[in-house]
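Nothing in this text is a laboratory measurement; each read-out follows from the coordinates by a stated rule. Computed from a predicted model, the values in this text were never measured in an experiment. Cβ atoms are built from the backbone, for glycine too; each structure is taken alone.
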Structure I
C-alpha cells in the first residue's frame, strides 16, 4: 500500500488536525497572555492566592510556552505541516509561492522549538550599585562571561492634571454672637455639606511638578514646588524628611513662599492634613489637591563590564532592552515600596534567527502568490 494511502499518513496530513492544533495553541497562548509568565511565586500568591497558585504551578500555566504539553502541540503542528508539504509537493512554478508559505510556517515553528529547548530565560533583582555575573534559568545557575552593574534606578510618575496646589486667601472670620439652637444646628448642617469649601474660588492653581513656580494672583507672593514625597516621614533628631515608601500613604509637598519684599518661607503641605501649614504661614490657606499617580517610566542605568573594563552603558527601559553577548536584558519590574532594586528579565534565544528566516520565506511566498503569479498568467 502506498504510504499516502495509510491511515497514519492521512491523519497527519488532515486539515482538520491542523485546525484543532492551531485552536488549542491559540487558546493556551491567550491564557499565557492573561496570566503573567515566569514570575516569582510571591507575586502569584499575592495576586491569585495560595490555592490558585498551587493549581497553576501543577498544570504548568505559569510557564506555558515551555510546558511539555505546549511543546508537544507545536511538535505535532510541525509534523502535520511537514506531511502536508510532502503530500502537496510539486516543482511547478505556479505552486512555488504556496510551498514557500507552508515551509515558512514550518521554519518559524522550528525556530520557536529551538528557542524553547536551547534558549535561556531567567530573572534577576539588582540593587543600586550591585554587580551580577550570573542568573537562574530553569532552576540552573547560568554564568555570564561579562558582568552587569546597576548604576542607578530612575522612577518617573505621570502627574494627573487634576493634581494641583490650590491657594486661598486666609480670611479671618470675626467671632459670632451666641446663636439659638436652631441657628447652630443650621450652621452645622451647612458646614457638613460636601464641597462647601471647594466652592470658594482659589487665588491660584499651581502645578505640582517639582521646580514649577507661579504668582499668587496680584498679591506679589510667589510659590515654588521644591519637593514631593509620597509617604512623608521625619527624623525627630535631625529633622531630615524622607519617604517611608514609594506608596502614596502620606503625600506631601515642600513649598517655598516668597513675598514681594523678598522674604522666603519653606514648609510642607499635606494632602491628608491641610491645616498643618497654618502654624507657619498665616497669609494664605493651601490645599494640596492630590490625585492618584501612575508610573510613567522606570529606567535602569546599567554598565557592562568585561575583563575589568567598562564596555557599554545603557538605559534599560520597558521597550528598550540591553543586548550584549547574545543576551537581552528587559526591564521587567522594580521595588514598589522603596525603589531600591530593579528586576531584569534575561533572555537568550538562538532560534530567533531561524524565526526571522521563516518570516522572510513567508513574505517571499506571498509576493509570488499575489504578484508574480498574476503577472505570469497575463503573459
Structure II
C-alpha cells in the first residue's frame, strides 16, 4: 500500500536541454529523503523499508520484536484505523512504527485533534507560571463541553474540589478551563504549545506532517482550548515527542527512524521547560495510570511486569469520518524512563479496545523481553 498526502509527496522535476528537439535529454526524477513506512519488512533481525520513489531498501532503527508486538496489539484492537509509535527516550531512536487502516500513515499524519492530550501543554504553562501543584480548584460540569456557567470563579454550592496535580490524571475539563482563565492568556498558552512543537512538524529524520493549534483570545475560547476542546490537529509522532520531552526532564530530543539501531546519537534540541516543571508533570501523569482515566487499563496483572507508567489519555467523537477517537501517550518507568509510547485508535461507535489498553500491551511486551535478558 502506498500513501500520498501533500506534506509527504515526493517532488518530480524534468530536465530538458539541447539546441533542438532531437537533443532532448532523458526525463529525470529527483530522489527524496522519504521512506515508505507502510512497507516495513523484517529480515535477518533487521527492519527495512523502501525509499521513495526509487524503491531502494534502507535500514531502520526499529526493534523487530517490539515492532511485531505493536502490530499484534494494534490488529487485536479491531479498530478500523490506528497507529502506534515507540521510542527510546534517551536517544530518540524509534523502536516501533505501525499504522493500520485506509487513512494513511497515521503515525505521522496530523489528522485528528489531540483532545485532552492538550491538557499536558496547559499543565506545563500553569506550572511555569507558578501555579502550585497543590492548588485546590472548585468545579462542576464540563464533562463533555465547557460552558460559561462551568467557569465561574470561586466555589459554589454543589461544587466538587480537587487539587491541580490530581486533575490532570482524571482529565477534569472545568479545572483546566478555570485555571487557564485565572493564570494564562493566549500568548502564554500558544508559546508553550509552540515550545513543545505544536504548530510545527515533529523533529524526525523523515518528512512528517505539521501539527496545528489555534488558541482563541476570548475567555471561553481560551478555556476550551486549555481543556482540549480547541481547534487542533495532532499526530501520534507529535504526542510521542511531547512525552519524550517530559521523560527527558524538559529537554527535547530528535527522533530517528532510519539508519543503524546501534548508531543512533542523542541530539538535543534544547530545553522546553525547567527540570522541576518536568518532574512535577511526571508525578501528575502518574495519577492517570494509578487512580485516573487509565487506572483499569494499567492495573496490576499477575505474571505481567510491574512497572510504573506516566501518561495521558484523550477521547473525542469525530464526525468525518464518524469515529470514536482514543489516545494514550506516556512513558515508563515513570521515574527512570526508558521508552515512550503513543497510540491512536480511530474506532467506530462500537469499539473493542481503547488506546490505553493497546499501550499497556506494547509496554508489557517491551519489559517482558527486557526482564528475560
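If mean projected area of the Cα convex hull in nm², for residues 224-319 alone is calculated from each of I, II, which structure is the one that comes out at 9.2?
Working: I: 10.8; II: 9.2.
Among I, II, the structure yielding 9.2 for mean projected area of the Cα convex hull in nm², for residues 224-319 alone is II.
Can you say which of I, II returns 70, 29, 19 when semi-axes √(5λ) of the Cα gyration tensor in Å, for residues 72-239 alone is computed?
I
For the read-out FRET efficiency 1/(1 + (r/R0)^6) of positions 96 and 200 (r between Cβ atoms, R0 = 25 Å, to 0.05), a value of 0.00 was computed from one structure; give its label from I, II.
I
Kindly point out which one of I, II the value 4, 15, 18, 17, 15, 12, 9, 6, 3, 1, 0, 0 was derived from, the read-out being P(r) over Cα pairs in 10 Å bins from 0, in percent.
The structure behind it is I.
For which of the structures I, II does the calculation of distance in nm of label points 7 Å out along Cα→Cβ at positions 40 and 328 return 2.4?
This value belongs to structure I.
One of I, II was used to calculate distance in nm of label points 7 Å out along Cα→Cβ at positions 256 and 352, giving 3.7; which?
II
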